[in-house]
Structure 1
Amino acid sequence: MQVLFVEDDAMNRRVVKDMLSVVGANMAEAPDAETGLQMIDEGQFSIVLMDLRMPGMDGLTAIRHLRARGDAKAQLPVIVVTADTALDLRERCIAQGADEVLLKPVAMGKLLKAMSQMLAKAAGSNAVVLS
């Protein structure tokens with residue numbers, strides 16, 4: 001499985017990469033939204049993890065760009081991983097095209113559960129694929 005984590009903080013990327021390596025997932029890293037969208041253009045990913053607050057383009061704008069694509073990549077599962085705690089955060093993210101929202105610091109169990117649910121949904125199944 002190939003995961004793309006779009007996150008401007010290198011330490012956050014490293015922590016998540018270490019978590020995903022435990023289950024054999026490969027993680028590509030993008031330090032900003034523009035780079036993340038370019039990597040989606042050029043690569044093949046199973047799922048995207050997206051921070052919201054980054055220099056330049058923010059995560060919600062990047063999600064809107066992804067969802068506006070005219071190809072299959074527009075349907076990539078996107079999990080927002082953010083430190084934002086606004087009361088309406090989840091609703092805003094889902095309305096912009098995110099599939100799930102996790103708060104930092106993200107626990108490994110919650111991350112793997114959310115990813116499993118998104119991947120199973122994308123595959124048209126209820127099976128959990130990560131543990």
Structure 2
Amino acid sequence: MTTVKFEVTGWPPVKNEAKSLFAAGHAHRDRVEHLLRAAAAAAAETGWVRVNVQTDIAIDVVVRSPTPRPLADATNFLGGIGDVLQGRTISPSLDLSHLGDLATVALFDDDQQIQHITYRVEAGSGPSYTVRLTVL
């Protein structure tokens with residue numbers, strides 16, 4: 001079983017609007033960059049290779065929150081994480097140059113590959129989260 005796991009400080013990016021999380025002016029731009037940096041480092045450390053679209057994966061997300069309920073709900077966090085970690089098609093309408101080397105970071109081709117999800121919230125002194133991807 002192939003797995004990659006990593007920790008990210010701060011809240012996950014939230015998918016809750018039509019504007020792309022990758023837009024330079026998106027309110028969660030810093031969250032996107034933190035997630036991409038952590039994913040890239042974990043992939044390099046473990047030898048993780050981007051999973052092709054024919055292969056199913058599982059995702060496990062643990063959000064640590066200083067409050068009993070995080071600032072967003074599970075579906076918005078999971079949607080944001082899935083969108084950020086999947087491959088991106090190059091579009092003339094979306095400039096990714098502000099991401100530099102992070103623009104090419106992807107752990108899998110398409111979030112449709114996610115066939116098993118676990119999500120939980122735990123108490124924490126500050127916001128952070130763990131992502132674990134497993135090839136099924």
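Where a number appears in this text, it was derived from the coordinates with a stated rule and is not lab data. These numbers were taken from a predicted model, which means no experiment stands behind them. Cβ atoms are built from the backbone, for glycine too; each structure is taken alone.
Side notes on the structure shown:
- Answer label among 1, 2 for the case where mean count of other Cβ atoms within 10 Å over residues 47-54, calculated from the coordinates, equals 24.1: 1
- Origin of the derived value 17.9 (mean count of other Cβ atoms within 10 Å over residues 103-110; candidates 1, 2): 2
- Value 20, calculated as relative contact order in percent (Cα under 8 Å, 6 or more apart), assigned to which of 1, 2: 1
- Value -7000, calculated as helix-only ellipticity at 222 nm (-39500 (n - 2.57) for each DSSP H run of 4 or more, over all residues; to 500), assigned to which of 1, 2: 2
- Structure with the greatest value (metric mean count of other Cβ atoms within 10 Å over residues 7-14, set 1, 2): 2
- Parent structure of the calculated result 34, 32, 30, given that Cα extents along the principal axes in Å is the read-out and 1, 2 the choices: 1
- Source structure (of 1, 2) for FRET efficiency 1/(1 + (r/R0)^6) of positions 55 and 87 (r between Cβ atoms, R0 = 30 Å, to 0.05), computed value 0.75: 1
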